[in-house]
Structure I
Amino acid sequence: MSYLMNDAAEFAAEAAEGFVAANAELVRLVPGGAARRGATPAGEVAVVIGGGSGHYPAFAGFIGPGIAHAAAMGNIFASPSSQQVFSAARSVATPAGVLLSYGNYAGDALNFDLAQERLREAGIPTRTVRVTDDIFSAPKNEQHKRRGIAGDLPVFKVAGWAAGEGLDLDAVATVAQRANDRTRSIGVAFSGCTLPGASEPVFTVPAGQMAVGMGIHGEPGIDMRPIPSADELGKLFVDSLLDELPEGVNEARGQKVAAIVNGLGAVKTEELFVVWRAVARELAAHGIEIVEPEVGEFATSFEMAGLSLTLMWLDDELEEAWRAPVHTPAFRKGHIAGAAGAASAAAGAAAGAAAGAAGAADGSASEFADTELVRLEAAATAEGTRAGAVATAAIAAVEAVIDREADELGRLDAIAGDGDHGIGMQRGSRAAAGAAAAAAAVGAGAGTVLEYAGDEWADKAGGTSGALWGAGLRAAARVIGDGAPSGESVALAVAAARDEVQRFGKAEIGDKTLVDALVPFAERLSAEVAAGAGLTVAWGRAVDAADAAAVATAELLPRMGRARPHMEKSLGTPDPGAISFVHAMRAIAEVLDNSRTQEEA
């Protein structure tokens, strides 16, 4: 699959610019994503949705009266960073508060939760509703672990309706949560998808087979079956969802449902209609009344050939919300007077540019301001500045090794995940290296270099790994400071990074994550330094310990993240997060060795 693009790394950003330019009467660019053109009405709760790019019309296509006030827009298949979520939400927030809603994926949960903390600290009341509609991603007794797919749309729409009706934040969250609790989806795929710039699809499906239970990030299916006829697929969809009646729905007969047949990208609309014909017949046979069905593309995955069925079981309030008018770039029903606004498209574009400038002025943009660089010039001693230069070289070495290994990291991740780990690490390390170099250029110490590198890594990488690397680097920065570091202070900084990653990500040894390599690295480094080894020797031995632990993750089953629903597929393959950590630490070992050699000379 080939894509029309300029630079794969800029694909999401340029798509966002084009989206806003094409819909300037409805939306504007804001720091972190896009928002409605007009201000949020006074006293109205702002509904802020979001997730990775590559799923249009989810998520930006649902901005507008009747659904969302703003969408935080991450990179391809990567959650938006906490800074992006915070900035997008703040751009539309009112004193009534903000409801955050998104598909339940590990990276999104990490970043949206951190943004929620920051919003509350800023005095903005905030609640969260995660969408968990995919019945194949976790068992019935673990519905809170399920991921969100096309069920995003009905949950977002109910939330937007409730906000537009003037309900307070708690009431908006309550009705949106009820919508989620009464929504179920099942999907199938006949082929995988290919990320922009990649030469191979994230996963493949054998000819004549379909993957049941695929994810919209390219996660492979839970089960593999022969491709059925359209009628047989419609029956499979309905039978599977009728076996998943939500709490409070004791029997299907006599119930009302909102129904969505969603195309993943390559299945033509006519094919979707053929499947809908079968679904409608099956639902009617069970005595179920269909309310305003939708057939089309609502949550896609580039060119993945596949589709899904979503049912939201309605009560009177949810039916009113589902039927209510809505006017967004990609989803419209009924009529909302003046929804498009009277101002010109040029004025909309100007508003977006002004919002971006305001974001930069208040610190929501990631670039350094001149005043910040002036502050850094006097931040470190001469010894501290030399340490800052070493830290900058270390980050640059990490960027180089990740760039070299990105394809292999993506291949490892695609075995049981979505295949974007290498790309995400590339984005993060590249941004971190740029920020580190800018700080070092004005004499910053190691702590400041790591702080800015961590901020940029988290902001540009997004996703779980971006959030964790950013948190770890910032934690290390606070400990190491801008003076002359010692072996002891470096070991303490690494230990602080380990603690923050575990606190933030909640992973433990044995979960098959980055933590499986990070913990033995930190422990061995501390032990070697305490025994009197120099930093270079201690670091090298710690890398060896981490390497052995990372290789050993091949024998583990994942208990967290997107690989968890496909845990058996990952057996025999090491965790890509642990492997990338070892690559990074080994690259830093070479920098430390070179630095020591230069000092001795």
Structure II
Amino acid sequence: MKAFNLRRLALPLAISAALLNGCGPQQSTAPVPEQVQQPQQSENEKANALFEQIFMDNVRRDPVLQTRLGIKDDYDKWRDLSDAHFDAGLALTRQHLTLLEAIDSSKLDDATRVSYLLMQRNLEQELADAKWRLYSYPVNQMFGTHSQVPSLLINQHSISDEHDAKAYIARLNAVPALFSQLQQQLEQRAKAGIIAPKFVFAHVISASENVIKGAPFDAGEPSTLLADFSKKVTALALDDNSKKLLQDEATVALLTSVKPAYTSLISYLRQLEQQADTVDGVWRFKDGEQFYNNALKRTTTTDLTAEQIHQLGLDEVARIHSEMRAIMQQTGFDGDLKAFFHFMQNDPQFYYPDTAEGKAAYLADATAVIDHMRTRLDELFLVKPKAEMIVKAVEPFREQTAGKAFYQQPSMDGSRPGIYYANLYRMSDMPKYELEALAYHEGIPGHHMQLAIAQELTEMPKFRRFGGYTAYIEGWGLYTELLPKEIGLYQDPYSDFGRLAMELWRACRLVVDTGIHAKKWSREQAIQYLLDNTPNTETAIEKAIERYIVMPSQATAYKVGMIKIIELREKAKTALGDKFDIRKFHDVVLKNGAVPLDVLEQLVDEYIAATAA
């Protein structure tokens, strides 16, 4: 998870942008003479006011998004999963599109015109994609409502006063209603023949059971939610009696709301599991091929077909294998590439001990890599993020099912830093030789640079500062794994091999994602392809393939995006010669926030023309 999609949110148009920003109507203290007229808004002003209104309409419809942004207006609520809420959102999107199209885009300046076109595309795609609403798995091993509850409360629901604590308790008590809506959505999908593959259920049930382990649910250490609430309340400037009352209320909520809700959900999931099968690709759904092709188009922001993406992956795998052989020879290894993969997988020198000390060492080393990269940023960038960033281990309650690593962007007000999460559940899945590239990707100059900078572009409409396009975001992340090598980092050849191993992993994703969802590969066939072509462990490979199964097309974004960014950089270098400045190129890429790849190409072309002139 590295960005959230604002296109899928909305709110009744009657709420004005001014009111949502805390500047509601006020009584005037003096009459306004009739002859005084308000100045007429320009088309730029109208457009930017509408962008703000649409963004805030969307935010107001989603309490979870509000919390992620650091807004506490609906701090006691969860997201509404009902059909009525979805339908109201679509109606609002149609209204938004009508309002947008009433603006004369020919009168907009260049920057506002880009925003206009992006907003228009977003709204049109949201309406077009409504028919695919049920083509998803609301609970799976990667994400879902069952894991969002503890994740949001622990990581993003801060408690700075008694009111915040009461909101936390209210959210605990609202879990049964939330899970009731969740079950209704699962039932609808089951009737449409859309049920997660059988392997998903053991993961989801286990993660749900973990939430209700420990005190007050049973004897032993406090559960993750109780421990989190207690820690946050203990830090408040309240008297001991007030703190105890709050903790007692939370305990009651956990026992009478949270536990029954999870118990009921687990029971339902066990029943649903009986209907699941072992066929994994979305081709098995009605109109599954059309759904997947649409998903590829949205994810990559290109018109590449599944066949083209599959072949691109095969070509990239062959190229990277060749570069790996060169590093293998550099290290003096005697054997073929497959033997070298086996050596890298099994030699203890490449792994931290699977102990508390080993995990602490990993976090310390990742932090050191990022800290050193900070000292080199001036060579590559003109603008740098203001928000802080920290490295943190994935929490125990979700580490068994969460991805290998991910980034959480800072809150809108800067009160919460950006976080690079490393999953240290099984240290054999986090080899030392990949640490450097992974830290660059998730931290600096990767996701933290891109997402935090976008968030801080205050002159840009909020829907662009906080929105995202996966191919751009993940393409940038993968591109920034290569970038440090170009300034002399990756001094250890094994670490450079790790960089290539991670690029290889993303190239293989093009092959297996399309293989599973378009070419009807089985889970086992996809696993075997990665076993044959990468140095990753079998457990890491199984987890990865299961991720691609439940997130069709998402895995294709990384390599497609990286290839386009490198292609545009080379285009600018060739066109500009001595006038090319890598810092200014990165400025063009970053200062416009996340954009579709075709829009990025237009922006780079404009930069080339302006610089050449």
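Read the figures in this text as sums done on the coordinates, not as results from a lab. Worth saying up front: this structure is predicted, and the values here are computed from it rather than measured. Cβ atoms are built from the backbone, for glycine too; each structure is taken alone.
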Quick check: -18500 is what I get for helix-only ellipticity at 222 nm (-39500 (n - 2.57) for each DSSP H run of 4 or more, over all residues; to 500), calculated from one of I, II. Which structure matches? II
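Between structures I, II, where is FRET efficiency 1/(1 + (r/R0)^6) of positions 66 and 314 (r between Cβ atoms, R0 = 30 Å, to 0.05) highest? The partial results should precede the final answer.
Details: I: 0.95; II: 0.10.
Result for FRET efficiency 1/(1 + (r/R0)^6) of positions 66 and 314 (r between Cβ atoms, R0 = 30 Å, to 0.05) over I, II: largest is I.
For distance in nm of label points 7 Å out along Cα→Cβ at positions 506 and 586, which of I, II scores largest? Can you show the working numbers first?
Working: I: 3.3; II: 1.6.
Structure I gives the largest value of distance in nm of label points 7 Å out along Cα→Cβ at positions 506 and 586 among I, II.
Please compute distance in nm of label points 7 Å out along Cα→Cβ at positions 114 and 146 for structures I, II and give me the label with the greatest value.
Going through I, II one by one, distance in nm of label points 7 Å out along Cα→Cβ at positions 114 and 146 is largest in II.
Can you spot which of I, II the value 13, 30, 27, 22, 8, 0 was calculated from, given it is P(r) over Cα pairs in 10 Å bins from 0, in percent, for residues 162-257 alone? Mind showing how you got there, number by number?
Values: I: 13, 30, 27, 22, 8, 0; II: 14, 37, 28, 15, 5, 0.
Answer by label: I.
Of structures I, II, which gives 24.8 when Kirkwood radius over Cα pairs in Å is computed from the coordinates? Walk me through the intermediate numbers first.
Details: I: 24.8; II: 25.9.
Among I, II, the structure yielding 24.8 for Kirkwood radius over Cα pairs in Å is I.
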